[in-house]
Structure P
Amino acid sequence: MTTPAHPLLVFVCATRLGQDEFWRSAQLGQSLTQLKKQGVAFQLELADNNTSPLASLYNKAIAHCAPGQILVFVHDDVRLDDLFITQRLLEGLAVFDVIGVAGNRRLKPRQGAWAFADKMGQWDHAHNLLGGINHELPQRPNGFTRYGPTRAAARVLDGVFIAARAGTLQTHKVQFAPELAFHLYDLEFCLRAHRAGLRLGVWPIAMTHFSAGQYGSDSWKQAYKTFCQFNWPGTVSAKDKPPAKPEAAPDHAQASGPQYP
């Protein structure tokens, strides 16, 4: 049970911005200010001016927060649009142990992103994709992308927004991998949660993401090799190099626009 000293919600975020700039200009900081004005109680675990692996902050929050608190691991370029977010999280975590807003029913060997199963940049089949996200991206069509049904069980979740009770992760000894600093940490976390017997699922929570996935950088390629060595040793091959740009969202990802998960 939480007390006034321990708000139910704990938002956990790492940002390259300074603390003042985070509250002033980051989408997450601005939306948290609005949530506070609407009476939503929360605690913020913020790593500002951050260059350390996300796991450094995320695992610290898992270890130190009260068991009943709900941890929300979220990017700083996310605007939380749901004024009923506390209720949404309570509802979702009554059904699943770990929830997100988008995900996939499966994870194939060497899969490099939640939405791309057979080949990087190539969207998975419609019946595997779950949830949806609103996007606002410069010089691209924007709007809500519905990947598939929500309130549904998933194997992996999009790391833009992942929530779980601290006590659930503590009891099952599920943490993030420090070796995966900024890429593929979400898939690895989901695999660890699944192996620990936790139930993963997607839940409808209104939010807007202000950036797209990046799959071609050297840091992503190195993270991908590490991720594969963790789970499928000796299987990385030349064909796994990502394309320069993922393909447009398929027709089954009903959208007015965003082309990236």
Structure Q
Amino acid sequence: MKNVFFVAVLFVAVLFACKKDKTEVEGTTENRTMEVYLQPTLNDSNYQINQIIESPQGYKYYFTSIKIVGTTVRNGTAQLKDAFLYDFGQNGILLASGIGVKSDYTDMTFNVGVPSPLNTSDPSLQPNTSPLNITNIGDMHWGWNPGYKFVTIEGFADTIADGIDNFDKSFFFHLGTDFLFRSKTISAVDWVDVDANKSKTTLKLDVKAILDGPNPTDLRVHSASHSSNSQMFYSVIIIDEFVAAIKK
């Protein structure tokens, strides 16, 4: 009888240990680093800063800078990142990263911009580690116009079709204010496991579609915006085309 009791106790102990080990393994593999990348592309190939784009409107141009200030990378109640700063020209293609469970992010939504009233709050009051803090945000906050710049694109254009490359016309679009706040949803996110503790997904930004999409912006006529009221019509077009150009 004692032997039977001993065997029973040993079986329960082994079973408990196995369940514990299984739970620990599941915990390390499920709760992982999740990285979201945004790769600018041109004609389905990776785009590089200063790479020339031929506009169907009859001129050429290139980007020198593409930046985004975004918030709340999420899916439902799961939140991967509260804020991010994307700077393609200086920091590469990482959009955001955080710790999460891959199954929580079969779909993903993020804000292009900062929601009100946070947008017009004092940036110096943001946590020191936040991209939204005034010491971290760089030139993506207007000091003279309260609020963050949500998207900035800058570059040069050759607007004279004479066969000679002369990119002497600069352009810039600094898009912000509460009116230009947008959200982007990616359905059926393609996650790739880098290793046992990390997964990543790479979204694409079609750079040609930003200014040469369904609602094109003619750089010969409109080449600058600080999102003022007089510039809002084309600011709305550009930020909507920018958000639409982000795809998986």
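None of the figures in this text is laboratory data; all of them are computed from the coordinates on show. Everything numeric in this text was worked out from a predicted model, so none of it was measured. Cβ atoms are built from the backbone, for glycine too; each structure is taken alone.
Computed quantities for the displayed model
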quantity: Ranking P, Q by distance in nm of label points 7 Å out along Cα→Cβ at positions 109 and 125, the structure that comes out highest; calculated: Q
quantity: Winner on FRET efficiency 1/(1 + (r/R0)^6) of positions 61 and 181 (r between Cβ atoms, R0 = 25 Å, to 0.05) once structures P, Q are ranked, highest first; calculated: P
quantity: Value 21, 49, 30, 1, calculated as P(r) over Cα pairs in 10 Å bins from 0, in percent, for residues 53-100 alone, assigned to which of P, Q; calculated: P
quantity: Which of P, Q yields 22 [percent of Cα pairs over 30 Å apart, calculated]; calculated: P
